Structure I
């Protein structure tokens, strides 16, 4: 099964994705996980405007690096080559990562995103770059398809530990 989701209230605190994760996969405050937690292989996020994909952040998940590098290889001529161990924040993949589900954000060209359109009345349909969106949708579709066809799930990092305050209140 492949799920596609659009989130609301990301800018107010990732409320849409955090609510979805809490309902379907687990509570990051207690690390009480649902049965569906073990069924999800990965979460991929594209959240930085219309720009082309240039790579993917591993969010510290080194074991996913060789897999993703091989998946990006066919797209090198489209400029998508980077696989970085780095974390990036401020977007919905963090809700999944917080409960131990491999969550990844694609690296994108900024285009006008941070300087002109992000969170402004200039963030309109006519600012979309069709060729960039075609490239990005092709790469995202490839990652999702490859994930669904793997015999094994995408490797996971160790489960996060329960925050100390939550552990003492349970």
Structure II
């Protein structure tokens, strides 16, 4: 990335600079053309520690950037794991709610039968109806939680 490129640039500043020039020419009537070649070599041996400081700063920035990337990766992994756990927990709540509904339906059926033959009370029947309604509400909430957990998992995985 950018931080790695900055380290490469800073490390190249320790190397010498070499440059060259050349020319060829002459007057129209001259038989001997002129040639000119030049080579320049510069190397900043002492700069008061500026090159070393710039290199050290680039290395520190690279380390900080690497740490930020690692932290982001760990956060992503944690978010994915939490979303997966939430999906599994919601699935378990759905199954538990369905078992509860089955039990409440049977309890209501029995209360209705007792009421119909005159051995059950209206209070028993309405309590059984309330328990069934609460079980159905629990299932509806578990289904909603499951859909939310799936959406959060998709978002954590970058799918939405």
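Computed from the coordinates by the stated procedures, all read-outs in this text should not be read as laboratory data. As the structure is a prediction and not an experimental result, all values here were calculated from the model. Cβ atoms are built from the backbone, for glycine too; each structure is taken alone.
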(message) Matching task: 0.00 is the computed value of FRET efficiency 1/(1 + (r/R0)^6) of positions 4 and 124 (r between Cβ atoms, R0 = 25 Å, to 0.05). Pick the structure from I, II.
(response) II
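Taking FRET efficiency 1/(1 + (r/R0)^6) of positions 12 and 44 (r between Cβ atoms, R0 = 25 Å, to 0.05) as the quantity of interest, name the structure among I, II where it is greatest. Don't skip to the end; give the middle numbers.
Numbers: I: 0.65; II: 1.00.
Of structures I, II, the maximum of FRET efficiency 1/(1 + (r/R0)^6) of positions 12 and 44 (r between Cβ atoms, R0 = 25 Å, to 0.05) occurs in II.
Looking at relative contact order in percent (Cα under 8 Å, 6 or more apart), point out which structure of I, II has the largest value.
Going through I, II one by one, relative contact order in percent (Cα under 8 Å, 6 or more apart) peaks for structure I.
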(request) Assuming 17.0 is Kirkwood radius over Cα pairs in Å as calculated from a single structure, say which of I, II it is. (result) I
(message) Please compute mean count of other Cβ atoms within 10 Å over residues 100-107 for structures I, II and give me the label with the greatest value.
(response) I
(message) Taking distance in nm of label points 7 Å out along Cα→Cβ at positions 20 and 92 as the criterion, which structure among I, II has the greatest value?
(response) II
(message) Quick check: 14.9 is what I get for mean count of other Cβ atoms within 10 Å over residues 52-59, calculated from one of I, II. Which structure matches?
(response) II
(request) Using the calculated result 17.2, 62 for Rg and Dmax of the Cα atoms in Å, for residues 76-147 alone, pick out the matching structure from I, II. (result) II
(message) If helix-only ellipticity at 222 nm (-39500 (n - 2.57) for each DSSP H run of 4 or more, over all residues; to 500) is calculated from each of I, II, which structure is the one that comes out at -8500?
(response) I
